[in-house]
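Next up, some structures in structure tokens.
Since every read-out is calculated from the coordinates, none of them should be taken as a lab result. The model shown is predicted, which means the values in this text are computed figures rather than measured ones. Cβ atoms are built from the backbone, for glycine too; each structure is taken alone.
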Structure I
Amino acid sequence: MKKPKEKNNWILFDAKDAILGHLARDIAVTLRGKNKVEFVPYKDVGDFVVVINSSKIKVTGKKMTDKIYYHHSGYLGSLKSQTLKTLLKEHPQDVIKKAISGMLPDNKLKKIWLKKLYIFADDKYPFEDKVRKNA
């Protein structure tokens, strides 16, 4: 007799005053489903994740000025760079998404896991009826 499958839950993470790396680790574990009993590395058993207050994230040390994000289009001379401070002002969702993406394994499920991630800069989000607060 098979056990009934757990359905995918919606988990809310509040990024206000949270350290970036610690928050990204917890979210990556939740997206993959490693906190569930039925976890297997080749299936998507993770939950949906909603992150609010992404603009109020904290980092340790001098990362705010020293950490640099690079982007290259492939053309000569087109290397762009931004510090964490400027990226956090302009696109706070991208900072958390890049941190989480770096903590997920590079396989075919990575795109699926990242589609289940919703990040908002403030505390307003449209999934209030589905989401339960992360304990």
Structure II
Amino acid sequence: MKTSMPKIKDIERKHHLIDAKGKVLGRLATEIATLLRGKHKVNFTPNFDMGDFVTIVNAQDIKITGDKKKNKIYFRHSGYPGGLKSETLERLLERDPREVIKRATYGMLPDNKLRKKQLRRLKIYKGDKEIPNI
């Protein structure tokens, strides 16, 4: 039995539209990461970028379970001394709910050179009024 390697011209990318209304954040991020990587395809190869385009609507209506809204803290650093900034999940949801989904999905993608390419195919919208035609 021969092993076949996919070619770039053989990749068929589809568009997936996911409504985030009432979906749990972690489960949604897992679903998105699977589609972005292409793990749902028969000819999946881990070292090859074969994922699809994913569009998320109603990002502000995601569901957060437990006490994560108050207890979960996101950190970032400016690179300068004393430049550590922190923000709770509740505050980040108020400011930009798209960022919450993006960060959760980012953490579920493999830490390699393909991560950035795969994340570029993700589009997130706060509501469903601003969706472009797909």
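Tabulated data
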quantity: When mean count of other Cβ atoms within 10 Å over residues 46-53 is computed for each of I, II, the largest belongs to; calculated: I
quantity: Comparison of I, II - label where distance in nm of label points 7 Å out along Cα→Cβ at positions 38 and 118 is highest; calculated: I
quantity: Structure with the greatest value (metric relative contact order in percent (Cα under 8 Å, 6 or more apart), set I, II); calculated: I
quantity: Computed 55, 40, 27 for Cα extents along the principal axes in Å - originating structure among I, II; calculated: II
quantity: Read-out mean count of other Cβ atoms within 10 Å over residues 54-61, computed value 16.0, structure in I, II; calculated: I
